[in-house]
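What follows is a set of structures for review.
Since every read-out is calculated from the coordinates, none of them should be taken as a lab result. Quick caveat, the model's predicted, so the values are computed rather than measured. Cβ atoms are built from the backbone, for glycine too; each structure is taken alone.
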Structure P
Amino acid sequence: MVGADFLGYEEGMNKKEFLKGKCHQLLFGWECCGGWYKFAHIVELFIMDAFVDLFITLCIVINTAFMAMEQDGMDHEMETTLKYGNYVSSAASSSLSFQVA
């Protein structure tokens, strides 16, 4: 194998070890600028916070309560309250899905 040394393949390696090393280099061998690491650290602190989990749980519970209160023949005031409540809980859920994803 003439080109094998160029690819990083050594004589004693099997194909699985070679491919594992190449995948590791491709996925984890990146060097990013310092600003990116600082940004990633701040995002990690926010996402890994226990209060964020609590906020997500409360959003789910409140949204479920709003959906359970909807019924046929509601008065206009209750319908408006539930409409705005659904808007707020949908916006909170959407913003959380963009941050967590």
Structure Q
Amino acid sequence: MSRAQERLLLAFRVVAVVEAVSYVVLVLASLAHRVGQTQNFVPKIGPIHGVIFLVYLSFALLLRRALRWDTSMTLFVILAAVIPFGGIYVEQRVAKLAKLST
């Protein structure tokens, strides 16, 4: 794996964790508003998570090309992001695959 690929992979791993955490925060804010009748933070948190998600998708597509992922791996990485904490699972799996390929 080249130095550029390693740096891209590291950036993706960080974004994957940030995306997963922002998604859980968004879900918790929504639940707190609906159940606890607290202030609605979803309009503030939602767009932030949306931008982070788009960055995650961009990195996933860049990694697809750089690491020559097949369609099933790419779809797995993208679909896992819609599951709470899925990004953390993806981060760990991608890190493990990267270690195996070196």
Structure R
Amino acid sequence: MRGSPKRVPPIRSKIHRLWIKSLACSVAGCMAAPEGHHVRWGFFTLARRPGDDKLVPLCRIHHDELDHGARSFEIKYRLNLKLIADTLWTMSPANPANGGDP
């Protein structure tokens, strides 16, 4: 009998969170100070927060707008939040592939 696969714990990185907050809001032309937004897709639900490697920088206004409908937000601003999160993680100073320590 096969056991259930063990879940890999989500990545938590203060260095990455601070780096995300140092970037501009992901919406073009927005100059407001960003905060990190955890991008959810697939099997993630509100009860299970994705890892910090799934963060995108969004200002408070755009963060609130996104919370009212992620798909319509992506269409309106022509964004792919999953791609942005994945790209930023590959560039992050906290990514072990870049010599960082999450």
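One of P, Q, R was used to compute Cα extents along the principal axes in Å, and the answer was 81, 31, 20. Which one was it? Walk me through the intermediate numbers first.
On the way: P: 81, 31, 20; Q: 51, 20, 18; R: 53, 32, 19.
Only structure P yields this read-out.
When you work out relative contact order in percent (Cα under 8 Å, 6 or more apart) for each of the structures P, Q, R, which one comes out largest?
Q
For helix-only ellipticity at 222 nm (-39500 (n - 2.57) for each DSSP H run of 4 or more, over all residues; to 500), the calculated result is -9000, so let me know which of P, Q, R that is.
Computing helix-only ellipticity at 222 nm (-39500 (n - 2.57) for each DSSP H run of 4 or more, over all residues; to 500) on every structure in P, Q, R gives -9000 only for R.
Here distance in nm of label points 7 Å out along Cα→Cβ at positions 25 and 49 was calculated and came to 1.1; which of the structures P, Q, R was it taken from?
Structure Q accounts for this read-out.
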